[in-house]
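These are the structures in question, set out in turn.
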Structure 1
Amino acid sequence: MPKIKPFDKYYEAYENWFEQNRYAYESELSAVRHFIPDTGKGIEIGSGSGRFSIPLGIKEGIEPSFSMRKLAHKAGMEAIFGLAEHLPLADDSYDFALMVTTICFVDRPQQSVNEMYRVLKPGGYAVIGFVDKESPVGRIYQENKNKSKFYRDAHFFSSEEVKDLLVKAGFSNIEFVQTIFGKLTDVESVQDFKEGYGEGSFVVVRGEKGEESSE
């Protein structure tokens, strides 16, 4: 079952995180934006309230949480119910698909990434943002999982593990950027992102679907 209960019940606390950690959020948003094409049709999977989609100009989202979809609708985004493992979308229908932190909440990560591949047009991009489990923030989150309303049932990934999911799904030309250097409490201004992974706690990876269809 999708891990949506905390987001339905504690949606206000979740939204407050972005206000309380505004510079960290804006740093993450900047890193994600680096991989978002200037043109084309995009969708966010696990779009939440639209915290990433809306600033990035993404109008469509898939979100299983009713409370989050309600917030997204109020913000002017078209978010429909759906699960990452079974996207209610046609094959080869989007130029890019975004997933931010959602990968650690899905039941079947590989199937979810496979679905991203399926719905992308040939030459399209999957963009996944996540907290690297081997990073300073990732280690803190894991050590305190049982105290968190949201991360209690989450499964964190390393950058290599996410890369492996993309490769197994068929993606190529994989690139990484990273941001959030140090602890969250150390982020007192918007941080620049840099290529690669292994230093920053928030990592964004992009993979390309080949020009030939997946069929």
Structure 2
Amino acid sequence: MMRISNLFSLSLCFWSFAIYADQNSDYENYSISSETSWIKVLIYPDGPLKHLGHHHVISHQNIRGSVQFASDPIDSIISIEFAVDEFTVDDYELRMQEGGDFDGEVPQKDIDGTKQNMLSEKLLSSTEYPNIKIKSKSIEGQFPDYEVHSVVNIKDRDFNLIFPARVSYDKKSFVSEGEINLSHDMLGLTPFSAAGGLLTVRDLMIISYKISGLIQPN
């Protein structure tokens, strides 16, 4: 009886493992490529003295994370993270691409001042909260256009946001692109102000992104 019992237990174990493997076989693991992924934020001056301020392009090109890509993309799981102090302020080439009010080079002292304000305790507080994290909760839509319902963690606080995403993918790689208008308040942030509030940062930010990745080898 002991041998039959052991055999039954062993068979049950293999059967359970087979079910688990089958349930997870629809997922392919992709790692996000920091070389080809980026986030870009357009910042606008505001207030009575806004003509004295600069339009800023804030960018990040060291995005880390992974995507568990499901056979049905709406079942995929996304996890993204990037370091706050690795934001770049007013890259010249990105400013030229935007053109218009963003055209032209910003003096280095103004670039340094903008980044210092951005990383300060009043805004992103990079020393205490070094990373921003984004995780998907659910995905809606159909190929190639989706809405990614996400939790964004900034300064150890969670904010629910919906990111539009146009996706292309194959068995080796994927690319997701989108653009969204956000306010500082939606991210728990207070816009920077100077000159007694006569020169401020406009509450509205335009955020665009491209996240791409490659399949991880088994």
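No lab work stands behind these numbers, since they all come straight from the coordinates. These figures come from a predicted structure and were not determined experimentally. Cβ atoms are built from the backbone, for glycine too; each structure is taken alone.
Brief remarks follow.
- Answer label among 1, 2 for the case where helix-only ellipticity at 222 nm (-39500 (n - 2.57) for each DSSP H run of 4 or more, over all residues; to 500), calculated from the coordinates, equals -6000: 2
- Identity of the structure behind 46, 36, 30 (criterion: Cα extents along the principal axes in Å, calculated), options 1, 2: 1
- Here distance in nm of label points 7 Å out along Cα→Cβ at positions 64 and 200 was derived from just one of the structures 1, 2, and that gives 2.8; the source is 1.
- Structures 1, 2, by mean count of other Cβ atoms within 10 Å over residues 32-39: label with the highest value: 2
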